[in-house]
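Colleague: These notes open a run of structures that come right after.
Nothing in this text is a laboratory measurement; each read-out follows from the coordinates by a stated rule. None of the values given here were measured: they were computed from a predicted structure. Cβ atoms are built from the backbone, for glycine too; each structure is taken alone.
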Structure 1
Amino acid sequence: MATIEHTLNDSATKLAESGIEAARFEAELLLGHVLGRDRAHLRAWGERVLSDAEHDRFRALIKRRVNGEPMAYIMGEKEFWSLRLRVSPATLIPRAETELLVEQALARIPVDAQWCLADLGTGTGAIALALAKERPRCRIIAIDASAAALDVAQTNVQAQGPDNVELRLGIWFDSLTEHYCDVIVSNPPYIREGDIHLEQGDVRFEPRSALVAGKDGLDALRIIIAAAPAYLRAGGWLLVEHGYDQADEVAALFRASGFSMVAGYTDLGGQARITAGQWPEN
């Protein structure tokens, strides 16, 4: 007969032994997920005995976490920009660093703007939904090449309820018929083929197609930066996320394509993360 407290102690030990730093915290999150309760409830009802079904389901989740599977995939959700989003192995897990892309896009969009925005490689829809939340009068076109990812994005759009996000299936600009976008944003694949990080941490479980972009990691960025001018109005902006060591090369690509006002931005960890450029007014 396993109580909540005993089960948490035992599972936290297993997680810690597997190298999980926040072992107790994650154990509480997973058990709360199984029981449909928050962590405060678990602490208040520590002597409650779990049913066999509850215990078995929880043990299965702990086993997945011990094997290194990301918490977001195990729980099926991740918070981004204060939005609780559905995730699946068909999508990248939204990361806090990407909120910088949203921040820099918003800095260029007036609060009452009725602009056309495009999010290329939308995945879960995280960036598009964050923009929709903060700029409800804008129209956001969110595009992804993966039908499975778009299914997840559709679930998130329905759950969050904005009426200004339109999802489209396509590779980068293939399904974007609008040639007057005010802002285009993208968090594309930018990891190099064979990069050792592909076999480490959460990345091991994420879709390779959303991570890897050629031998130098710049294949997708080259396509996006070169093609974007045809889809931007004069004075429109392109903003992209990239690797910490790619900022100079990405800025050079922007300038080579004719962008002005090219600027880079670092994340909270001090790593170069975002580059933005404006298509000239004339």
Structure 2
Amino acid sequence: MRLTDAVAGMLLAAMAAAPVAAVETRVDAVAFAGRLDYSHSSLKDSSSYRGLYAYVGRGLDHQYELSLQQIDVEFLGGAIFRQRDLTSVYTNYTQPGWRLRGGFHAIDSDRALSGDGLVLFLGAHGLQSGPWDLGLDVYRSSYSELAPDLTVWQISPQLAFGAWSSAAHGLRSELRAHLIFASDDIGLGRREFRSAEERLIYTWRRWTLTASGWAGNQGLAVRDDGFTVFNLPERHEGGYSFESRYRLGGDTTATVRTAQEIYREAGATNRSSAQSWTASVGHTF
């Protein structure tokens, strides 16, 4: 399911703003809500979601993140089911030149075939003194209801480049590949998926503008550092998003985001699309 992709851009924006200053503790909180509309789907009509995200930075070396979300999906026949997601991430900067992270994403759903599951992940990213950064994240997803003991491994290398940065503005590029290997075919016609994703982040004074897009094939993918999980039998083929974040003054930010995803439902011959809109407000305490 397109569960947190619309929200993840907002979460990443909060994370990007979160490098800890020279203080003992920093706390950020973000409230978000949004809507998804599906086109040419044989199953779903629309969805709504809301949730909370919290960030705690302890000095310069430790970050803790927590996200709670609920989504309500309305099917074409009028039935509604709910899904709840919990994501927790710890990031460590104590090793010079490295950002090490680990966490989990747990899914609890009312619908048997939505894929209740658990995602565990680890990541290591080199923090170079120059403009280039390299990183690697590994995800292990397990679903007991999509197939007997279904396990999905995902390897996501990243290459980031800071084109320029100053007190007034900056531009950063992030290129990722996603290699996915499932232990069983859940009706998608394949067990291996490959894709590439590009994200551009431009900052100017109080504004942060983000544009991203990806192409390829994905099934049961994990994106956005573990905050986005697709847990339905769908083969995704591409998508894009645009986001605008504005610092209102003081320690409060407002974010709006729109995204579109192209996918095929298992057994369907036609493509479907999902358009999302998200709004959020965050505050640093």
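Colleague: As an exercise: helix-only ellipticity at 222 nm (-39500 (n - 2.57) for each DSSP H run of 4 or more, over all residues; to 500), calculated from one structure in 1, 2, equals -11000. Which structure is it?
Modeller: 1
Colleague: Of the structures labelled 1, 2, which one yields 2.2 when distance in nm of label points 7 Å out along Cα→Cβ at positions 29 and 85 is computed from its coordinates?
Modeller: Going label by label, the one that fits is 2.
Colleague: Determine which structure produced the value 2.0 for distance in nm of label points 7 Å out along Cα→Cβ at positions 109 and 213, calculated from the coordinates; the candidates are 1, 2.
Modeller: Source structure: 1.
Colleague: So distance in nm of label points 7 Å out along Cα→Cβ at positions 45 and 141, computed for just one structure, reads 2.7; which one of 1, 2 is that?
Modeller: Corresponding structure: 2.
Colleague: Quick check: 1.04 is what I get for Rg/Rh (Cα atoms, Kirkwood Rh), calculated from one of 1, 2. Which structure matches?
Modeller: 1
Colleague: Something else: Can you rank 1, 2 by FRET efficiency 1/(1 + (r/R0)^6) of positions 77 and 165 (r between Cβ atoms, R0 = 30 Å, to 0.05) and just name the one with the largest value?
Modeller: Largest value of FRET efficiency 1/(1 + (r/R0)^6) of positions 77 and 165 (r between Cβ atoms, R0 = 30 Å, to 0.05): 1.
Colleague: Compare relative contact order in percent (Cα under 8 Å, 6 or more apart) across structures 1, 2 and report the one with the greatest value.
Modeller: 2
Colleague: Consider the structures 1, 2: one of them gives 1.5 for distance in nm of label points 7 Å out along Cα→Cβ at positions 69 and 245 as calculated from the coordinates. Say which.
Modeller: Traced to structure 2.
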